[in-house]
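Values quoted throughout were computed directly from the atomic coordinates according to the rules given, and no laboratory measurement underlies them. Owing to the predicted nature of the structure, the values given are computational and were not obtained by experimental measurement. Cβ atoms are built from the backbone, for glycine too; each structure is taken alone.
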Structure 1
Amino acid sequence: MIQNIATNGPKNPDYLRNQMVIGEELAYLDHAAVSPITRPAQVAMFRYIDQVATQGDLSWGEWAKGVEIGRERAAALLSCQIDEIAFIPNTTFGINVIAHGVPWQPGDNLVVPDNEFPSNLVPWRLLQKRGVEVRIVPTNGDLSLEQLMKFVDSRTRMVTISWVHYASGYRIDLAKFCEQIQSRGAKFFVDAIQGLGAFPLSVREIPIDFLAADGHKWMLGPEGAGLLFIRQRHLDWLEPIMMGWGSLQQSHRFDPNEKELKSQASRYEGGSANMAGLLGFAASLGVLLEAGCHQPSSGIGERIVATSHFLESGLCRLNAVVYRDPDPLRQSGIVSFEFPGHDSHRVRQILLDRNIVLSVRHGRLRAAVHAYNSKQDIERLISALSEFL
């Protein structure tokens with residue numbers, strides 16, 4: 001069973017790397033796509049699989065307790081109330097819960113940048129069928145607060161933005177965006193999938209309204225398990241959608257006549273849970289909290305940016321074209337680059353053949369380094385590139 005942990009961090013810089021099996025073989029620089037899971041997550045998921053294979057549901061109570069420990073850890077990660085956390089299968093699900101749960105009124109509008117990941121565009125665009133004006137902000141690169149606010153007015157009900165852009169790695173100043181957006185009376189939804197786990201975020205200090213993030217990137221969890229934050233005062237403001245037996249206050253009575261919904265965000269966990277995924281997610285959250293990723297004093301975010309600077313310097317020595325904001329406060333662990341005259345997909349395959357993993361997005365190579373990545377990982381990449389360029 002998953003044990004609860006102290007979250008006093010930060011730990012020694014080697015602590016996080018020691019929790020990752022993958023570092024033994026691969027230089028894994030693809031956390032913006034799908035992350036490897038931690039050792040404790042591997043153990044927790046194997047234990048679940050063994051139990052369900054040999055015992056069926058006899059350990060269900062143990063699993064449920066493990067999931068609730070995960071909820072406590074998710075709340076600690078965001079410095080929010082436990083009741084404000086719902087577990088979701090993916091970020092897309094969380095976005096849809098909010099997009100279709102808002103009680104839209106005639107004349108309302110929604111503001112979203114044009115360069116968002118499709119999951120943070122498609123559900124909002126569909127609101128046009130309900131009479132909502134969807135205002136898409138042209139970015140011509142990375143998003144500026146000034147450009148965004150030109151589209152926000154007194155009828156803007158919601159603004160939705162990614163904390164960190166999935167392709168460029170551009171990181172917005174959440175505090176400034178939140179202050180300006182809410183000063184116009186709008187609510188603020190954050191797609192945090194590319195930032196949470198890498199950079200600390202306290203929703204006590206930055207009063208965003210809603211947030212969704214899948215666990216399989218910077219939170220080092222498995223696919224199919226993520227979190228949705230709904231500020232408590234907004235829970236009854238939202239229209240309940242996608243409800244099921246798990247949404248009911250007395251859910252385990254299985255009473256078809258029960259109508260009272262849970263007074264927590266977990267009302268959106270309407271059906272059976274992905275137990276294996278949530279137990280793995282909980283275990284990885286435990287690792288991150290032990291490392292202090294939720295604490296600015298841990299230096300995890302700074303270490304990620306520093307490692308990405310080391311990567312950028314090596315790429316520049318090889319005459320790569322690097323697409324990145326020069327301000328460290330707007331940078332993340334994502335570094336997008338290309339080599340003129342070389343096909344990025346071919347370069348990626350050459351690197352894969354050398355056990356170096358990264359992605360291609362929009363024709364550019366995209367490396368995404370986490371806090372456990374070492375300079376040796378980066379040197380492996382630079383050395384491999386220099387062999388054929």
Structure 2
Amino acid sequence: MRLLAITAVILPMACSDVSPAAFQAIDSAGVIIATSDCPLWADGHGWTIDSVPLLSIGEVGGDPRYTLDRVFWPQRLTDGRIVVPNTRGGTLKIYNAAGQYVTELGRQGEGPGEFSFIGHVAADPHDTIRVYDVDLNRITIFAPDGRLARTVRIEMTGYYYGVMVGWFANGAFALTRTSDRALSAYRGDWRDTLDLEWHAADGSVIGRAGVWGGIRRFTTPDGRRFVHPFTPRFMAASSRQEAALGDGYGSHVKVVGPCGQLRQVLRWNMAVSELTDAQYREFAATVAALFPEEELPVYLRALAESPETRRVPQYAALLWDALGNLWVRQYDWLQDSNWIDQGYRGTTGPGTWWVFDAEGRWLGSVPTPDRLDVSVIGQDYVLGVHRDSLDVERVRMYRLTRGS
């Protein structure tokens with residue numbers, strides 16, 4: 001299974017001499033507890049991602065078939081075709097392995113095969129495409145040839161945040177759910193609470209698993225409520241056989257089966273991540289440059305009065321690769337701050353990733369190309385959405401080289 005280990009300001013070095021204590025896996029009442037102390041890769045022996053893409057799809061203006069509009073979670077099928085979800089247009093554009101337009105699935109609407117808001121897309125090893133519609137609370141399933149196979153209505157038992165944990169090999173899936181509580185009930189420092197709701201392939205609820213923390217909020221002495229500038233967030237990633245769950249703050253990740261049963265607890269020994277004085281000043285200066293002058297004093301005061309002002313989450317995203325390794329992206333205190341929205345909510349975002357193998361060993365880190373929001377990590381490629389400084393989107397694929 002997998003693990004994570006990162007800090008915002010301390011970058012650990014690889015273990016020079018790997019001792020038995022550097023990694024431990026203990027069976028505790030049927031649950032494997034895996035702990036890593038440091039990465040195993042020595043300098044020059046890690047994995048790398050090319051800086052020049054193998055494939056790039058998308059252009060500014062011109063042919064509308066190649067114009068992308070708020071793309072999230074592109075997928076690659078087994079024959080090399082690329083599925084590009086355009087969330088604003090409510091369509092899935094399909095391109096061949098060379099990046100040439102082939103066809104389009106769906107459209108904006110509420111009928112069969114139509115979408116109101118595409119929240120997540122996944123393609124299974126058989127090229128079946130599943131689309132989660134947040135607004136319509138349903139799953140749309142397309143056959144490998146693009147035909148509409150069926151629509152699954154999700155049984156509703158509460159308010160959904162819209163975080164899709166993922167689909168499993170048996171067709172089951174999981175979503176986050178939270179009770180519709182009024183914020184007036186909270187004072188001081190608190191986190192939203194949510195649990196995981198597991199659904200059968202037909203959309204019916206088959207169980208719930210655990211209570212997790214969501215967005216962190218606080219109340220200032222004068223009664224104003226704010227989202228913490230460095231709030232942790234619940235995150236999940238599915239490998240079709242299991243799911244990795246975390247919140248960025250804690251020193252562990254849980255791995256559960258397709259019905260929520262706990263299989264592993266993945267731990268690491270790292271200090272709490274905190275901003276240095278220089279980083280704190282840089283963040284305050286960034287806020288000052290972004291917020292309107294009339295609002296700035298309020299936010300600077302709230303920043304000073306926020307609990308654990310300089311503490312930041314350790315990680316911001318989880319993603320499995322095709323070989324069963326877990327990738328964990330380091331939290332970026334500027335990019336990922338809830339006060340500085342870079343448009344990566346609900347995706348993985350760009351940055352440096354820590355890799356953990358199937359046994360939970362911390363292998364090392366892999367930086368991704370600049371501004372690449374990773375969606376899929378294959379055996380020898382990485383696929384994601386690149387957004388340039390003008391927010392122009394392109395779906396790009398890069399070669400991944402797995403070293404020794």
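With respect to percent of Cα pairs over 13 Å apart, for residues 311-350 alone, the largest value across structures 1, 2 is given by 1.
Hey, Rg and Dmax of the Cα atoms in Å derived from one of 1, 2 reads 21.2, 61; which structure?
Matching structure: 2.
Source structure of the calculated read-out (distance in nm of label points 7 Å out along Cα→Cβ at positions 191 and 295, 2.6) within 1, 2: 2. Work out which structure the value 15.9 belongs to, where mean count of other Cβ atoms within 10 Å over residues 207-214 was derived from one of 1, 2. Of the structures listed, the value fits 2.
Using Kirkwood radius over Cα pairs in Å, for residues 63-278 alone, single out the structure from 1, 2 with the greatest value.
Numbers: 1: 17.6; 2: 19.2.
Going through 1, 2 one by one, Kirkwood radius over Cα pairs in Å, for residues 63-278 alone peaks for structure 2.
Could you tell me which structure in 1, 2 was used to calculate relative contact order in percent (Cα under 8 Å, 6 or more apart) as 26? Going through each structure in turn, the value belongs to 1.
A value of -10500 was computed for helix-only ellipticity at 222 nm (-39500 (n - 2.57) for each DSSP H run of 4 or more, over all residues; to 500); which of 1, 2 is the source structure? The structure behind it is 1.
When Kirkwood radius over Cα pairs in Å, for residues 215-366 alone is calculated for each of structures 1, 2, structure 1 gives the greatest result.
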